[in-house]
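Listed below are the structures to be examined.
No lab work stands behind these numbers, since they all come straight from the coordinates. Treat the numbers as computed from the prediction; the structure is a model and nothing was measured. Cβ atoms are built from the backbone, for glycine too; each structure is taken alone.
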Structure 1
Amino acid sequence: MIEITALASGSRGNAYQVTDGHTPLLLECGINYREIQKGFNFRMSEVAGCLVTHEHGDHCKSIKDVLKAGIDVFTSKGTAEALGIDHHRIKPLRAMEQFQLGTWTILPFDVQHDVSEPLGFLLVNQVGEKLLFATDTYYIKYRFRGLTHIMVECNYSMTLLNENIATGRVHKVMKNRLVKSHFSLENVKNFFKANDLSKVQEIWLLHLSDTNSDAKLFKEEIQKVTGKMVYIP
């Protein structure tokens, strides 16, 4: 059974604890390592690895501490190079090349973000449950069958963004970056409509913008589209 715990989600930092009951994983390490330790009840020696999607600080702030703690970090070669880190515990990944980590089978896949080589991850446990993890992307070109758990960015609403630009709360230059780097509510809804959700047990909406989102609205909208249980950390 897959269990998800959000330690932090948003522009200030991202980190998630995921386990299938056998192999605990850390997804992202974008907060202080001490907070990560607390989230795992200081049992870091049990963590099989850390998956990092890309090099922005809110996703990999404490990567050096994670490596120092003896935890392998799985990320793309492009991300490791962008961070300037050469360490024996960095395990470089390639999109669409599957690997095994404890009881998980993990498939990295390419996503769309304004960085060197960003990845999303499909994690499958031994009983066939499938967890999709995708953040900081404005589009996911792949389709997935049999997903049971979904963790996906829902950063902003185009409607709210346009309202904020009109009132001067957000500079219009920000719009171009958001549209080409983050998942909007509208695109997330299209993503769900394009995928097989028949086995989905729960959906987690991640990385909501501080100014261009509305958690209550987003939860209602996604529940309406999917008919599934939705969590926003």
Structure 2
Amino acid sequence: MRTEVFPDPGSVAKRAAERIANVTREAVTTRGRCALAISGGTTPWQALGALAGEDVPWERVHLFQVDERVAPSGDPERNYSRMKEALIDRIPIPPANVHPMPVEEGDLDAGARRYEAILRGIAGIPPVLDLVQLGLGEDGHTASLFPGDPALQVLDADVALSGLHDGRKRMTLTFPAIDRARCILWMVTGAGKVAALARLRAGDRSIPAGRVLRCRAFLLADTAATGDR
């Protein structure tokens, strides 16, 4: 896992925006389109805001979600609400190229299968995303793959449903979908992440984040998260 450490979250966000823009331009040049999957979090929202100012061929980009809370449209806890505010409303991306997870459907299992079908239609069978951006929880979770959750064991599908966490069910990409990505970009900031980040960097597979493929992973962290002074 390649690692870069910065003095503060703002610097991490700026570097992440540059990295995502570079991957996007390269994918469009090489394959004619780019498929990105974005997670939530304070630093990722900063990164998306910076990404809106980068030179990106948005007409060739497809935006997916890594995970989403089951909540009504416009709910402030929805990752999509923040993604829309930070990035989507500020860039010339075709509406048909934006793919929010269908968490408002009555049949969430059918919604997960439909999202998987959209992934396949854009990114191939099996779908290979050009970049998946991940965060890291203090408990070692990433995406909505939480310790002890049944979704950790889903290896025959690319989209799964988690159990209740903080009062919400979630829809999430699974390990197979994440691991196939051409680039996995981690953003980890804050002193609360020191222990979890140390375990991630050590490849500790007893935490969900430690099970993510490392050979195509790129870690951006701040000194608070690494424990450096």
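Brief remarks follow.
- If relative contact order in percent (Cα under 8 Å, 6 or more apart) is computed and equals 25, the structure in 1, 2: 2
- Computed over structures 1, 2, FRET efficiency 1/(1 + (r/R0)^6) of positions 67 and 171 (r between Cβ atoms, R0 = 30 Å, to 0.05) reaches its largest value in 2.
- Computing helix-only ellipticity at 222 nm (-39500 (n - 2.57) for each DSSP H run of 4 or more, over all residues; to 500) across structures 1, 2 gives -9500 for structure 2.
- Comparing percent of Cα pairs over 20 Å apart, for residues 75-186 alone across structures 1, 2, the highest figure comes from 1.
- Origin of the derived value 2.3 (distance in nm of label points 7 Å out along Cα→Cβ at positions 91 and 195; candidates 1, 2): 1
- Once mean count of other Cβ atoms within 10 Å over residues 203-210 is evaluated on every structure in 1, 2, the highest one turns out to be 1.
- Computing distance in nm of label points 7 Å out along Cα→Cβ at positions 131 and 179 across structures 1, 2 gives 3.5 for structure 1.
- FRET efficiency 1/(1 + (r/R0)^6) of positions 3 and 59 (r between Cβ atoms, R0 = 25 Å, to 0.05) derived as 0.15 - corresponding label from 1, 2: 2
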